[in-house]
Structure P
Amino acid sequence: MTQQNKAQLSQFIYDIEAIIRKYAMESDILQRAKPLLEELLRSPNSISQESFKPRKDRFANNLIYLPDDKIFSVIGGVFLPGQATPIHDHFTWALIGIYEGEERESYYRRIDDGSNPKVAVIKKTGERINKKGHVTVLGKAGIHCIENVSDIPSLSVHIYGLDIGNTQRNTYNPVTGEIGNFISRYDSILRNLRTG
């Protein structure tokens, strides 16, 4: 990663953080942050390969940036061919941009009343193939799963409205309705790129 590329990533993080600290409403944050992520994805080599360390056993979450107060996180996601997430939620808004490769993303909606914390009825609402440059926007209620359907690794940049690697989240079994819990953790933690 060149100094110019590092400066570009640092500026991106600075601009994202400024938006998150200025606006309280999810819709305001997503509307303003999405174009910044789209611009970053169009810039070749704007993110170091260090941000995209894979795992052989499952998809990888590499922490690129987390401020001290943990109000948002920026992740480098890596899916080797065939790797997938379970159907899951985030308990916050999310922006997920494809940096390289392609992913199949399936969207779900919870259609029960939410009164049982151990069981949910979910309905698949859509599916698409996301290619380089695409940015998915998910609100706090978003439920989805991602799978690398190509023959090369897929690399993606994720921005979440909290410390996603240390937040307990849910998985959803579409057949049994069972809700599972997990904490994704971070597979690698990079230097604070915003402050150098």
Structure Q
Amino acid sequence: MNDTATMTIKQTAEEFARARERHDWREIAGEWFEAPVRRWIGTLDADGEPEDDMGDAVILAVGMREFLSLRDVMLVAAICGERTDFTADRAIDFLRRPMIRNNVRWMENMLTETFHGSQAPDRQRCMKAVDLLLALIGRLDGEDDGWQAQPYATVAYILWWLGDERALPMAVRALACDGKCSLAIIVASAIRAGIHPDWTNAE
């Protein structure tokens, strides 16, 4: 894989497409996404202000559009990262093998149990993820809007999870980039139906 910090997102996507023709998903996940995802989780775990990275931004933007398992890992790292059953190694295993039963159950359980829990999410951690994703989107200015849809939708989901009124405008932005973005549709539909994580009713 070439140095993506000096490549445009189009060039990176083209190289990624060639890699998909030569390798299976587990190899691609390891070569392309494991290091950026570990840095993503490490940044969320660390104290202090987050620092965005151009190379990671490009790789993650490509991956979020091409493989929703990457988007899901980035999402749960933000909203479920304080759980004892969330670790970087577990997240990477899900990324490499997203369709095996144990990994599907792990992802579903984390989201379901956190949604129905009474404990408020770690707002600082979640907002750090939002800031990183907005910085990622900023790196994509001037590119095809389709690359921004999944990052915007992920921001919308995190803000919805926090009970933040900015969630709906972010979901609308995601849909403006890609009208079929399922995560943005879920967020917008939930907000309009008055559905929110249970912790918001416990305050």
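Quick note: the coordinates plus some simple rules give every number you see, no bench work behind them. None of these values were measured; they are calculated from a predicted model. Cβ atoms are built from the backbone, for glycine too; each structure is taken alone.
Things to note:
- Structure responsible for 0.5, with distance in nm of label points 7 Å out along Cα→Cβ at positions 71 and 183 calculated and labels P, Q on offer: Q
- Which of P, Q yields 3.1 [distance in nm of label points 7 Å out along Cα→Cβ at positions 87 and 127, calculated]: Q
- Answer label among P, Q for the case where distance in nm of label points 7 Å out along Cα→Cβ at positions 103 and 167, calculated from the coordinates, equals 1.5: P
- Top of P, Q by mean count of other Cβ atoms within 10 Å over residues 55-62, largest first: Q
- If relative contact order in percent (Cα under 8 Å, 6 or more apart) is computed and equals 28, the structure in P, Q: P
- A value of -20500 for helix-only ellipticity at 222 nm (-39500 (n - 2.57) for each DSSP H run of 4 or more, over all residues; to 500), calculated from one of P, Q, originates in structure Q.
- Of the structures P, Q, the one that 21.6 was derived from, the read-out being mean count of other Cβ atoms within 10 Å over residues 63-70: Q
- Winner on mean count of other Cβ atoms within 10 Å over residues 15-22 once structures P, Q are ranked, highest first: P
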